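Structures follow.
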Structure I
Amino acid sequence: MPSESNQRSEPVGAQARDDANRIAAYLARRDIASLSPAVVPRADVLVLCGSAVLASIGIAATAFQVGLADRLLVSGGIGHSTPHLRQAVRENPRYGDVPTDARPESAIIAEILRTHHAVPDAAILIEDESTNCGENAEFSVDLLKLTPLKLRSILLLQDPTMQRRTHECFRRSLRDAAGVRVLSYAPFVPTVPDHDARNVHDGDGRTVWSMRRFTALILGEMCRLHDDDHGYGPRGANFIDHVDIPSDVMDAFQRLAGAHPHSVRQAWRP
């Protein structure tokens, strides 16, 4: 199976590029400007949800090491993104020594944190049963309730295309935990640059997805955020509370969806 970044895509026009970047900036929720200790209030736990975006692992490790959280919880069992994570790790020149076969996402990521980022094992909590974004939140909150931690705040990192939905899932899972603050920080805001509209880059200019793969991801996320019969809001699957999507983002979604109807039809998955 080719890696996501190696899937070939045709070049895209300026309007599609602008629409994709507008949607991506919305999905990559950032409640804080940076992960500087001078900016971010210390959290009780940093939650890193499993995905194939390896950049998030190093960012989470750095946030922990500079003292932004007391514990680091890695959430992720085996789901639709697991094969992509396993392949990304195998192909990564730094992390390729980490075993991936038959392992849940959280086990792979936790080993990377320990062996390549010097995060102490005693500081890591592992949730390895979740298979989708909603379960990441539900099972992580259930696990945290079993610890001695007095939970008042969570710092949340996720694949930037899923950051906003994951935030909403955690808010729903914490609805009976009054006063718990959730701060989201997408590890980077994906961009389709003018000079390479076939690929989507992270904050350091490294290719992460082909444009084809990225378009399918962001259109799928927008479908899930909808509060209608086919979305995840109260009028649909009821996995998240109602989300008010800004009109400019909705306009961008409708244009991009109209140009890629197949991606929208394939969007329904947990």
Structure II
Amino acid sequence: MKLQKPLAIFDLEATGLDSRTDRIVEISVVKLMPDGSRSVYTRRVNPQIAIPEPAVRIHGITNTAVAGCPTFDAIAPELHTLFENCDLGGYNVLHFDIPLISEEFLRARIKFSMDGRRVVDAQKIFHKKEPRDLEAAVMFFCNEKLDNAHGAEADALATLKVLEAQLERYADIPQDMEGLDKFCNPRDPEWVDRAGRLKWDGDEVTINFGQKKGVRLRSLVKDDPKYLRWILRGDFPRDTQEIIRAALEDNKFPARETESAK
């Protein structure tokens, strides 16, 4: 790879997948220099919020593990220096890592400008060079060419054939629909709705995004109904809006299912 200036390839582990509100718990930067030399910077970070169990299951970093680590504020100046005059690289860095670290720098009152930076994303290259569509899946799993691609019947039959081949190939994939649903659509048990916009706090429903994160739905019905009407007008999932609507218009709130009722 020919470099005109340093390239910082970095990866973040975080408390979740929301680049606006989640926090970094680990950062690693591999800095490549035009002369071919490289250095590695890795730090654990205390996010100052609890790391949810689903995130711990993914990266293995617990609340205890980061309790004595520096906050992002503390390492922000040295990180900013590390990134200075660098192009950026990573995997899915455009949609997650860059927005998340930009938010963290903003909270630390340090401007992280993208002006003049070029970005290389290995995921983009992967998806451009290795097709990920149904046609490619039929060839990979069934070693067949998909005729009449984008005809609804041919695509539906091909999808079934691919699914059957996947179940045969991967012994660790569940064979029943309940298991397959959980495998394809992993859902935090603390989520009230399917997208995780609402979350349980004990038996109370709370907002799980944005400026009202952690605020109880019951409190918003009483004190800030305008915010809830904004959600109803916005581009939010239907089930999220139905829960909000029932609370706002009929004063009906979801009841948390007990373990014995499951």
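Data table
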| item | result |
| --- | --- |
| With P(r) over Cα pairs in 10 Å bins from 0, in percent, for residues 135-198 alone derived as 19, 36, 28, 15, 2, matching label from I, II | II |
| Structure responsible for 6.1, with distance in nm of label points 7 Å out along Cα→Cβ at positions 151 and 223 calculated and labels I, II on offer | II |
| Read-out semi-axes √(5λ) of the Cα gyration tensor in Å, computed value 35, 32, 18, structure in I, II | II |
| Identity of the structure behind 12 (criterion: relative contact order in percent (Cα under 8 Å, 6 or more apart), calculated), options I, II | II |
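Values in this text are rule-based calculations from the coordinates and carry no lab data. Values in this document were obtained by computation on a predicted structure and should not be read as measured data. Cβ atoms are built from the backbone, for glycine too; each structure is taken alone.
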